[in-house]
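**Q** What follows are several structures.
Throughout, read-outs are computed from the coordinates displayed, never taken from laboratory work. Note that the structure is predicted; figures quoted are calculated from it, not measured. Cβ atoms are built from the backbone, for glycine too; each structure is taken alone.
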Structure 1
Amino acid sequence: MRLLLGLWLLAATLLADAHIFVYHRFGDLRYPSTDTSVEVLKKQFEYFRKNGYEVVPLSRIAEALKRGERIPDNWVALTIDDSYRSFYENGLPLFRAYGYPFTLFVYTGAVEKGYGDYMSWEQIEEAMRYGEIGFHSHTHPHMVSRSDAELEEDFRRGLAAMRKRLGIRPRYFAYPYGEYDGRVKRIAEGFGFDLICNQNAGAVGTASDPHDLDRIALTGDPSLKEKLRIRYLPAVWIEPAAWPEGGVVGRVRLKTDEKAAHGWLYLTGYGWRRVPLEGGELDTRLDLKLKKRRSRLILKLEKDRISTKILVKP
């Protein structure tokens, strides 16, 4: 607890936050919910360039977190999940044209089986010349629903495939569907990744957990300016710790270093509500039945400081 308090105080003095964004498909109109058009991607890249943002590799963020160094506001890291072929055909040429680094999280099972919608190992090897390669699981399972043994086997098979095909041991991992809980996180940590990424709204600050880094989705045509306003909020979610009994969120508790008198709490399917805080602690009751098997609680304070808790039904 003393270490956590120290990290909170450090974060409060270093008001700087990086942003990690996640993409999936590029210029693939068949799947609009996970697609980013090439035109939108170019518009976003132009925004970064014209507004003084530095697109950095995940390795640079990893090193800064390891050393406890200040993380500048203008850092942006770009990640791509699933290793879809549309990245190779439509996205990679633009990344190369702008000289922007990226991290490609590979779904190894789809590549091994030669699924037509995914990159080949040869294409992934070519992409390694321009960006970093991470791991995105072997079978792309709903991890919260799998046993410890099944999860460990998935990690072993996928990492073995990457060693065999690419000759690398990836340093970064991203959860399939962005779904995880404390148990899944502990198993993933056991495989020695430097960084583990989720898909929760939030930014990255000096006190961020390297094994629980927030990433913001940029599918469709979202307001990039609005996403870049999001700030890191150091918080410890106490209750609920995981999917609640009966699927009903009762008491909600968390602690943060902020001394705000109130904030705004969001629950998937119910929207935002104003909630009181006392001494940096939120303690309130919702008594609401979750509407989605993947739901999020989000606390937002002034200046767009955000912390997110994902709840996934096993």
Structure 2
Amino acid sequence: MNKNALFIFFLGAFAVGAHAATTIKIATVAPDGTAWMREMRAGADALKKRTGDRVEIKYYPGGVMGDEPSVLRKIKIGQLQGGAFTGGELSAIVKDAQVYSLPFLFKNQEEVDKVRAQLDPLLKKSFQQAGFEAVGISGGGFAYTMSVKDIKTRDDLKAAKVWVPQGDRIADAGFKAAGVTPIPLPLADVYTSLQTGLIDTAANTPAGAIAFQWHTKIKHMIDLPLTYVVGILVIDKKVVDGLSADDQKALNEELGAAFARLEKINRDDNMQARGALEKQGVAIFTPNAEETKAWEAIGVAARKDLATQNEVTPEMAAALDKALAAARGSK
């Protein structure tokens, strides 16, 4: 092989290596066909097109890769490169991932929006420090207490068999503050557990209850936001760092845009799902002012307990207090 041919050979080999495709495998418990999967797939399609096929995402929906601890283990060994989780599910690697899910924290969506504008950037930095890129954060909406049995008071709740997400210390503390010993299970096991009677009470957004088919089992809902649900798409930082600067920008922008679209879709879906639950025969109970105050007192007690246990870092707790005060017009 002459020198010119050798030069062309190595130049071609370099070009192939420089443009080698990267496949990012991402797992989620979100069922296929839901808005979450539609928008995540749309974001992946846009990313693949924008990068000229250099970056491709392959999703594993419906919990086929196992529960959250299983997925995180598979990311650690390289079998997967990322996952879409709720904030509570990610609290095992970043405590502050559950900051928006503190019980009875927000009174309305406007407060959520103002607080997230301040805290989302801080949360992304926390994930980077833990070795992940949070490429998408989307509000799933307010979760409400839903039950097979009629629950109106704290005593009713004490007698219930209440589910909390496995590893979600925020939810666990919230219910324990109400005098309840909850039953931790993976999200994927909730429907079966409602069927068998292992649990009879769970919290979810209206749209989430329908997406996971819980609406076929539950009969009652308390019309008081228990917690705020966020979905976070994280990818191993080493994988992201291995992409070119342009491809990293495309990854963050296209998947970020997909999760931004989900914000609006989730709000619309939750409004429609509420009506669907009522048509399904779910009785929606609205607590009066005295009952609401009693439930909110449970949230205050739970948050104090969580602060004592340092379940949210002091820095994030301070940022939350400041942002929430500003959202409510405090000086």
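**Q** Give the label, chosen from 1, 2, of the structure having the highest value of mean count of other Cβ atoms within 10 Å over residues 83-90.
**A** 2
**Q** Shifting gears a bit: Going by FRET efficiency 1/(1 + (r/R0)^6) of positions 179 and 195 (r between Cβ atoms, R0 = 25 Å, to 0.05), which of structures 1, 2 comes out largest?
**A** Going through 1, 2 one by one, FRET efficiency 1/(1 + (r/R0)^6) of positions 179 and 195 (r between Cβ atoms, R0 = 25 Å, to 0.05) is largest in 1.
**Q** Determine which structure produced the value -8000 for helix-only ellipticity at 222 nm (-39500 (n - 2.57) for each DSSP H run of 4 or more, over all residues; to 500), calculated from the coordinates; the candidates are 1, 2.
**A** On the way: 1: -8000; 2: -16000.
Source structure for this number: 1.
**Q** Have a look at 1, 2 and say which one yields 33 for percent of Cα pairs over 30 Å apart, as calculated.
**A** Details: 1: 33; 2: 37.
Going through each structure in turn, the value belongs to 1.
**Q** Could you tell me which structure in 1, 2 was used to calculate FRET efficiency 1/(1 + (r/R0)^6) of positions 67 and 139 (r between Cβ atoms, R0 = 35 Å, to 0.05) as 0.50?
**A** Working: 1: 0.50; 2: 0.95.
The read-out was computed on structure 1.
**Q** State the single structure among 1, 2 that was used to calculate relative contact order in percent (Cα under 8 Å, 6 or more apart), giving 25.
**A** 2
**Q** While we're looking at this one, here's another question. Of the structures labelled 1, 2, one was used to calculate distance in nm of label points 7 Å out along Cα→Cβ at positions 171 and 267, giving 4.1. Name it.
**A** The correct label is 1.
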